[in-house]
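Take a look at the structures below.
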Structure 1
Amino acid sequence: MNISKQLSKIPIWAKLFINISILYALWVLFFKFLRNFWLIDYVYEEGIYYLTLIQLKASQFFLGILGFSAHTLGKIVWIEGHHGVLLDRGCLGRNTLGLFIGFILAYPSGWRYKWGIIIIGTLIILGLNILRISGLAITEYCCPQYLNINHHLIFKYIVYFAILLMWALWLKRLRQDTEKTPKD
């Protein structure tokens, strides 16, 4: 019996588990070991810097569209006359993006089914994060007593719901496409 036939007998949940385990090991390897190399760390830090800058400026732009006089300095975006919100590393959506993309990469399917959802999903998640940052700045402006609940609960669950919805729609589309494809 050849290897491809043996691999095809492995249940999809087992393939998914194996792939998730490999991706998680690579994630840990990157953050525990590879970041110790100056070039890799430099590229990573520059990426974080630009991701922060893009999200801050996009939030400032969006707040301006809504009619607020918004400003940024360092990692802070604020509406004129108020304290603003700090966009720290945990607020960039890195882990959320990693979770979303990791599931797509780990799911046993062809690459042609993965690239589109990764690009579209990444843009949606970044867009939602920009809306979240803007929403937190507005919350801090109008009703700061609700900042913690919005930051730690409401906005996070909106993003997680959107990710689950994207996964579900992608899996449904994937199943429909593979059902249409003739079997060998």
Structure 2
Amino acid sequence: MDVKQALVRAFVETGAFQWDKSSPFVLASGVKSEYYVDCRRFLSDPANCLLVAEAAYSLVSSLGITAVGGLVLGAVPFSTSLAIVAHQRSSGNEHWRTFMVRKEPKTYGLGNLIEGDLRSGDQVLIVDDVLTSGKSIGCAIESLMQSDLDVCVNHVLVIVDRQEQNGRQQLEQQYGVKSHSILMLDELKAAQIMLRP
């Protein structure tokens, strides 16, 4: 079983992917859907973090990334795991620093909106756990564009593309980025049907 197959299977077996036609889930956007992807629960297990990061690294290792991060909360465990795997898989040659974008600046300390080690000139990979409308990824991109840092954002990566609300297309059209997805909702649906007792 390859990494992607193991990842799909783990999503279904852990219950991190749920499909309920009779009782729709309310998403962050307020839209109802019969599918729910719980990446926060999934990434609470270090074995799953490693699976996700391994699959992600194989997708983006050739992009010249120097920093990886995104909007709290979904991006934090994902970006950290990915940076660690990149460092390990490259024998220390890939050193992707991490950062996170707050939804609003802190009201204490330095009042930062962007935390971590992001530097001018960085080739940034924006990550998020799930792509639906693309709103949270867009928020992270806009925060970087409005900052004092001169960074280049050409790529975004998500764990699961829900294939709803034209999220991928909207991101690519509005921000000129290339969107990458480890898993598509259709793959999770197929796995659930196959693994259902």
Structure 3
Amino acid sequence: MRYQRALCMLVYAIVATIGPAYGQSQNDLYISPSRPVPTGKAPGMRVKQIKDTPEEKVYAVIFYKGDEVLSGLTDFVIQHKIEDAHFTAIGAVNGATLAWLDPSKKIYHRIPVAEQVEVLSLVGDVATFNEKPVVHMHAVLGKPNGTTVGGHVFELNVNPTLEVFITANTSILKKKPDDASGMKVIDPTQ
């Protein structure tokens, strides 16, 4: 029995060491900061403007089962010509692709989430780069056992709903390339 346990522990250690790289391509492990955002993947998304003043507009953007959030928010800001905004959200998803940035390598490390989780916190902003709005968001997701996972959001697949409240400002925020990190960062001087 002791030998079986030792053998199991050895196998586990080997899999933990080489497992993530075995049988996976670089695309499975890393995400480029310049990866394009697909559009049209949130057909159930609904929008209601809830405030309209000279300084700002506030929208409730509601996603439903099967909608993908980054795609939907990108479609929303393009359609409404939003160039400066911030937002928060809560809800639930049944899958996500999160990531953390490795600035020394100028690449994101993929964090796949393949289970039903609560969106405990979703925060983000919108600014323009090359005259196009860019949605940038981070999330903390709660797993069934109470643990969390978080990071930069590349994909959130809604189930059953996600409620986003967006405040769009009348000013314009622009991004510029940051050569040191490979990112596009907000430049408040523009």
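Among candidates 1, 2, 3, the computation of helix-only ellipticity at 222 nm (-39500 (n - 2.57) for each DSSP H run of 4 or more, over all residues; to 500) that gave -5000 used structure 3. Calculating distance in nm of label points 7 Å out along Cα→Cβ at positions 51 and 91 for structures 1, 2, 3 picks out 2 as the one with the greatest value. Each of structures 1, 2, 3 was scored by distance in nm of label points 7 Å out along Cα→Cβ at positions 67 and 123; the highest score is held by 1.
Just so you know, all these numbers are worked out from the coordinates, no wet-lab data involved. These numbers were taken from a predicted model, which means no experiment stands behind them. Cβ atoms are built from the backbone, for glycine too; each structure is taken alone.
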